[in-house]
Structure I
Amino acid sequence: MSNLKPEEEVARLMQLAEDVMKRATSRGAEVAEVRARSGSELTVKVRMGETEILEEAAHRSIGMRVMKQKRVALTSTSDLSPEGLERFIADALELVDISQEDAFAGPADDEAIMKGPPQDLDLYDERTGDVTAAQALIIAKRGETAARDADSRISNSDGATYSRSYGCFAMALSAGFRGGYAGSMSSLSVVPVAEDAGGKKRRGFYYTAKRFREDLEDAEAVGKQAAKRTIRKLGARKVNTQEAPVIFDPDAARSILGLFASCAMGSAFWRKSTYLLGREGEIVTSPLLTIDDDPLMPRGLGSRPFDGEGIECAPRTIVDKGRLTTILCDSYSARKLGRKSTASASRSAGGGVGASTSNYILRPTGERASDIIRGTVSGLYVTEMMGFGFNPVTGDFSRGASGFWVDRGELAFPVNEVTISLNLDDLLKRIDAVGNDLEIKSSTASPTIRVSKMTIAGSSE
């Protein structure tokens, strides 16, 4: 991104997007939708105090979707020279003429297009770009050093990574929409390694990620927490195969919530690739669950004032006390399903459009996570899951897991090399406790949850 102020950079990108859009429509495109963006990313990684990765890059690119007689073409380029833009437009018009027709293709409905200025969601931290590569390395080293110094049993490290990114984009649609804004994000993760009996390596991790640098956790605190999570894995063992309650910590629960989100999308419905098909308005989870998709959360990592088709965004409740009330749709999936867009379109750098979540959040309750553990006589507390064992059509779920065994309300010993399984439909309906420990460090977030009973496959002894 240039040294211009964000609002100036957005204006410059808007001029570029408008120019390309007008040139495409003047040469035969019935619809032209252009997204121009610029930005900068920095990623550094240190391992055992030494620099392992240092990558910094700036980018400026443009993507376009054109339509003609129900045909659609997508093109993108980072060559913004006059010759590059001319070739970019010509390629789009050539592609659209040879594309196949799609009866459901088209822009967002005119009446749905946002008319006023976008809401300011406080998504850009002007201090993000002040972090130089040298400063980023210092931050990462502070995090890793704190982890290594926290306990003598920390013998190695998979590194500490600091990343920051910031950028602007502008979108010009032939339907009349014009809009853009700036955004930023910073993050730090630390992954210590401890030596266990038999030479086994135990890895833990902890991370912090926010729109604003000032909201990040301190590097030393991140390192110490990562070390704590690593050390507590020492002595991990299997448990006998059985059915028992399973508690998911917020990171593991977030993964479960993400699986449900993928099944509650318009694209999954029209493709008939979800176990939720035909169940809108029905009870699909425990009544303890209320799930929101909130694109207007200030400083939210998934926030956006308007969607990728220029429709003004609004918070939506996906699940209301167990009942499926909303599925997220862009205009295409909405047409396929005979309904209206939920302003959930996301537009890629290459011009492609599809529905996506924004800030997908499981609402917390007033119950403390510690009380959920204390109220569990015997069961598994999951902190990590491995593998990709999920079938969205049937809902069948089976993944490797590690964490701790709960005995009479206490974390008794670490557990690894087990598999947990249950159909996702039953899993969500069996949730009998939701904690109050919601912490939003990503665009999908959940507090601690407990499932009353799952199959835990471990040792046969």
Structure II
Amino acid sequence: MDLRIPILDCSQDDPLQLLAELRRKLSVQGDIVSEAGKQRTVELFGEPLSPRQVVHRICADVRERGLAAVLEYTAKLDRKELTAETLRVPREELEAAHAAVGSKFLGTIRRIRENIAEFQQKLLNEDVRLVRQDGVSRVELRQRYLPLKRVGICVPGGAAAYPSTVLMTAVPAKTAGVKEIAVVVPPTDFGAYNQHLLATCAEVGVTEVYRCGGAQAVAALAYGVEGLPRVDKIVGPGNLFVALAKQHVYGEVDIDSIAGPSEVVVLADDSAHPEFIASDLISQAEHSPGSGVLITWQRELVPAVIEALKQQLAKLPRGNLALASLNDYGACIIARDADQACQLTDLLAPEHLHISTRDPEEQLEQIQNAGAIFMGHYTPVAVGDYFAGPSHVLPTGGTARFANGLCANDFLKRSSVIAFNRNALDDAAEDIRRLAETEGLTAHSASVDVRLIDE
């Protein structure tokens, strides 16, 4: 087992340099591609384009030629010949998948759906109304929330099937009141031909499922093509090309985030179990690419965790993939003390943070930047990925400094509603005139004055 996860001792090394390098690797730069990828690009486009250039080319083509371009790229990239009639999964196929998967699986999906819906309902924004009444002067201010009309969801389907992504995106959207949800998923055995994924769509009430993935699917959602109307917002994870495509179409539609590889930081003290820590690090590394970082101020914990990693990696079906990810994107960091450990964690701003300490609340008080936080030795990241209730669609690549995980409120459109009567306008007129004249926008002032001329 050739485990070469970097070990950094903050009493001797500069932690900021390693953190900066980790952040660079995990960010969505879009300019790095393997030799095999370069060759594939040359075969398809006649020149060695970067991933970002590939995405721009595909999106522009879909925007110009519509469904024909989507079908062509699906044939070239996914090696699946589809037509306008076979792009969308028919309702009968969704119903057949739902009937075929069995009651135990559907029972699991229903329990998870209920967990998600209960939590998302609790945090939904509500309309606000403020009335200012002063004699005959009356002002009414409102904040109104309405659900988006139409949302697109990207579901991966390359190396594994992800019914959990359907749950963690579609259920919050439905909780917010979104009526139209279009799911795009690659035409693979793990994607649009996977019974468990299709059954999950049927169970949560998603009837629009399209057999397309990658940048062409994102472009189809953003611009609309024949048989697939454009959406207002695109959410859900994907590979580098999906992330770059979402970045490209932002402005035409809203998006949730530009996601990079999965990542976890485990913040641990001497009360943590090395076997538990190793399992958390591997659980994100197995996404391949995925990052697992241990930060501790207990020096003796590191060799125990490394030994546990070796033992567990040797037994797991995806152990080789997780091993490569830990060697490339992992680290064990020995901080001077608990305070520095929390500071380093905050600098990394991880997607997932597992606080595996004697008193997790003490460390939580010092942490601001994390997408989702898992408290204590018996709350592995998997409970958030699959079961708890908050969405597992989370900010990556250090963007948890300013970005948030997906929730039902992200599917709401808010508008302010303002109502002044004549007396209220008269009371406010002098301040409005003064500010308008200061800015040189005299028509603003005039729009008030014309309403206050004595009849």
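Of structures I, II, the largest value of FRET efficiency 1/(1 + (r/R0)^6) of positions 49 and 353 (r between Cβ atoms, R0 = 41 Å, to 0.05) belongs to II. Supply the structure label, taken from I, II, corresponding to Rg and Dmax of the Cα atoms in Å with the calculated value 25.7, 90. The correct label is II.
Looking at relative contact order in percent (Cα under 8 Å, 6 or more apart) over structures I, II, structure II comes out largest.
Please state which of the structures I, II yields 19.1 when mean count of other Cβ atoms within 10 Å over residues 9-16 is computed from it. Value 19.1 for mean count of other Cβ atoms within 10 Å over residues 9-16 corresponds to I out of I, II.
Computing helix-only ellipticity at 222 nm (-39500 (n - 2.57) for each DSSP H run of 4 or more, over all residues; to 500) gives -7000 for which of I, II?
I
If we compute mean count of other Cβ atoms within 10 Å over residues 297-304 for structures I, II, which one ends up with the highest value? That would be structure I.
Every number here is computed from the coordinates shown, using simple stated rules; none is lab data. The structure presented is a predicted model; accordingly, all values stated were derived computationally and were not measured. Cβ atoms are built from the backbone, for glycine too; each structure is taken alone.
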